[in-house]
Structures are given as C-alpha cells and as structure tokens.
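K.L.:
Presented below are the structures under discussion, each in the form of structure tokens.
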Structure P
C-alpha cells in the first residue's frame, strides 16, 4: 500500500529533538548577534552624545550656529530608524517562517508515527 518507508517512533522523536536543538541554536546565534548590534549602537550613541555636548557648548558661546546641534543628531537618529526597521522586518519574517516550518515538520513526523502504529496494529490483527 505504502511505497515509502515510515520512520519508527524513536526515530521520529529523535528527529523532533534534533529540530528543537536547531531552533535553540538559531535563537542563541540570533540573540548574540542582536546583542552585539545593540552594544555597537550604544557605543555609537555615546560617541554621538559626546559630539553633541561639544557642539552644544560651542553653540552656547556662539562659535557655531544652533542648527549644528541638530545636525549632529541626524545620523544617529537615521541609524536607529534603520536598525529598528531591520529588527521588525527580520523578526516578523523569521518567526513566521521558522514557527510554521517547525510546526509542519512536527505534524508530518507525528502523522508518520501514527501511520506506522496503525499499520503494525492492522498487520497483527
């Protein structure tokens, strides 16, 4: 009736555990990468903050125009906006695709296990 080999129940459980380990590894890599990104943005923010303080003090004594203070902040605001958009987009797409793929794979493996159990019960009866 079936032309393909269905895996045994322990094999299926091992496959499910393997997929869960892959998910855990991917999450750890992602968290590490985003943590590094946030540290770099924090360092960049400190550098921009120091530059902002310097330009603000120069503007207070009239050495530069007051618009220069805002000009110092614009690149930092742009970087934060781009990183926020990137996080939102990648997070949404990644979560949707990974959870859907993992769910479908797990359902497929569980159905194969049920089929295997049913065929062994039918052949023994």
Structure Q
C-alpha cells in the first residue's frame, strides 16, 4: 500500500473552530473535504506540516481508537511554520492541529501524509 496525502486550507470542512489569529483543523475520515482514508486502519505513522502561518505556531494532539478525547504527544507544542511533525503511534483515529498567533496575512495550509505499517 502506498502513502496517502491530503492538503487542507482554512476554507476546508476539517476546520472546526476559528478565532482571531487562530484556527483548528480536526482530521478524521469522512466528509466531502475530509481525509479520504481511515487513519486507524493500515496506517501507523503520519507526518504533517503547516505553512502560511504569518508568524504563528501550531500544536498537535491525537485521539486513539476507543477514546473520546484528544491527548498531547511529546514535543507537540509551539511548532514553527513548515516544521515536519511525525506521529509514530500504534494507531490514531483522529488528529487535531491548533494554530495560533497568526498575523493578518496568514493563509494556513496543512498537509498530512500517512504511511502504512511496516509489519
């Protein structure tokens, strides 16, 4: 199975909350503009990055199968624009990316690449 990649901007349906200088992306399977594959099936590693932050930073949290809350990962806060963040969990069913501190010229774009299990 090959890697899967999706890219989302601030107008996509994965944006679940916005505020002045902030935006929240919630990535899970489904929706016309959502992730087009189940994150919790054959994929165990996910790489993401956010660009267009105009000075902002981003934080990453994940939700495991059977759990109804998002949990932080090590080194998951105040990530700078274009930082490649790797999620190496056994399985995640959803990923949330909170972007904050953006300037007026911000046009955030999140790219998620999921890689199949190596076993």
Structure R
C-alpha cells in the first residue's frame, strides 16, 4: 500500500463499507492474486507466507471470470482495477459481454473516465 512501509504486494479496497486487504504480485505482464485478508495483519501474514514459499501457490481471486479486470459477484459482473495502490470500481453489468465491451473501452482510453465520457 502506498505510503505505508512494509506493505509491499498489498492493496486496500473498500467494498460496501468493509475494508479488504488483497495480496497480489506482478509476474511477467500478469497480476497474480495470492489471497485476501480481513485485516492488514492477516494480509501481512499471508504475504509473508507467500514470500517464504517463493510465491509458488497462486490463489484465484474470488468470483473470477477469467477476464482481466472483471469479476462476478451476486449475479453481476464488476470491472475493477488497482490504480495508484487503490482498487477502483468502474461499473457493474448484467452480462459478461457488456462488461468486456466496457473494459475494452477503458483499456483503449487508458482508464481515463473523463476522456471516455467526453466521447459520448
């Protein structure tokens, strides 16, 4: 988490008032997820275990769709991306196809919502 020493590979996300700490590491051109902690201490323990085990075991993010930046939760597809050390949400969609189309636009415009909205 940016600005907090000793929290490398951990990002913080707030979803519906609850805070989650996500352990992830970039391997090649892919961000791999290694787990989620309910507290920062729990996330640090998971991260330290992963380091001691050479990041061998990767855990998929909950509700993974197999599509980068898109996850499924309670019947909807959500676009999410970590920007500046914080998990940002870019909308929810009823179908995976709609989410993919929106995600592709966001990628095309470098995740700049203002530029994307100016086009419409």
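K.L.:
When semi-axes √(5λ) of the Cα gyration tensor in Å is computed for each of P, Q, R, which one produces 60, 12, 6?
P.N.:
Going through each structure in turn, the value belongs to P.
K.L.:
Still on this structure, I have one more. Compare distance in nm of label points 7 Å out along Cα→Cβ at positions 81 and 105 across structures P, Q, R and report the one with the greatest value.
P.N.:
Details: P: 3.8; Q: 0.8; R: 1.4.
Structure P gives the largest value of distance in nm of label points 7 Å out along Cα→Cβ at positions 81 and 105 among P, Q, R.
K.L.:
Have a look at P, Q, R and say which one yields 0 for helix-only ellipticity at 222 nm (-39500 (n - 2.57) for each DSSP H run of 4 or more, over all residues; to 500), as calculated.
P.N.:
Numbers: P: -33000; Q: 0; R: -8500.
It traces back to Q.
K.L.:
40 is what came out when relative contact order in percent (Cα under 8 Å, 6 or more apart) was calculated for one structure; which of P, Q, R is it?
P.N.:
Of the options listed, only Q reproduces it.
Each value in this text was obtained by applying a stated rule to the coordinates, not by laboratory testing. Predicted model, so just to flag it, every value in this text is computed and none were measured. Cβ atoms are built from the backbone, for glycine too; each structure is taken alone.
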